[in-house]
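Next come the structures, one after another.
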Structure I
Amino acid sequence: MSTQPDRLILPALAPLYRSGHDLVETLLRVVAGVFFMIHGVPKIIDPFGSAGMVEMLGFYPGAFWSLMLAITEFFGGILLAIGLFTRPAALAATFVLLVTVYFHWVTIGEGYAGAEKSLLWAAMTLFFVFRGGNVHSVDARLKKTF
């Protein structure tokens, strides 16, 4: 989307849109990462506690996948928040979130109403798979993109 003044309904807002672009994108990444990390706190405390649930979804052995889920949510959330290995962290988060969409929509039969939040989060994390961490990230400071 262009923020050229001649394309905006309120052209006077163009400088605000331009100046806020990177900051708002960073805020979205940080919030997504922190919330994903917070969601992973109980799992990192009990990394094998989700073994039964992941086996119910067809992921065997449950202990291994439960540990991977805990690591992905907790540490992946931290990586996403600080913008380090942003794309791989966001990809792992997107995968986890799409599995939760399947879990809520199909496995426990809640349909869209049960999967709505996971769909929204998956869209946010998918954005960072393609976009990366932006200028306010550790990746940018390291001058690396993954």
Structure II
Amino acid sequence: MARTITPRGFPAPLGMYSHGMVAAGGELVTVAGQVGIGPRGVAGPDVGSQTRQAFENVRAIVEAADCTMADIVRLQTFLVSADDIPAFMKARQELFPAYFPTGLYPPNTLLVVSRLVRPELRVEVEAMAVRRAPRPVGRKRPAGVTRAYKRR
């Protein structure tokens, strides 16, 4: 299990994140930037709906790698407007208690950029997780989950 790092004398984080995190050894799972596009296309024109979809995409990927959201040790978020920060934070406040029930939130860097790959996209979320134990031999994957990597 990961543990958070707060150096002595540091103020509390400004939001739902940790200053740092130490994770036990394991395999690194890197999640490419996920945007607010789901099976039916762009989740909506607003940053709140796109944020919820982006985090659901992150969740689906880490679970396909035999992890949970609690295994995430780093997030990086890109918004296209500083005006979207309040709606982004509201969406996180709705999602994070279920994703991180212990209240230990991974470090997150939030950047405001000029645009994303498509102009209708408002948010992109990257993640990094640590998978602790190998999947037992013979265990079946959930329906619809495929592997794009080989295990050593």
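Just so it is clear, none of the values below were taken in a lab; they were calculated from the coordinates. Nothing here was measured: the structure is a model prediction, and the numbers come from that model. Cβ atoms are built from the backbone, for glycine too; each structure is taken alone.
So if we calculate relative contact order in percent (Cα under 8 Å, 6 or more apart) for every structure here (I, II), which label has the highest result?
Comparing I, II by relative contact order in percent (Cα under 8 Å, 6 or more apart), the maximum is at II.
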(message) On mean count of other Cβ atoms within 10 Å over residues 46-53, which of the structures labelled I, II is highest?
(response) II
(request) Given a value of -23500 for helix-only ellipticity at 222 nm (-39500 (n - 2.57) for each DSSP H run of 4 or more, over all residues; to 500), point me to the structure among I, II it was derived from. (result) I
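Please compute Rg/Rh (Cα atoms, Kirkwood Rh) for structures I, II and give me the label with the greatest value.
I
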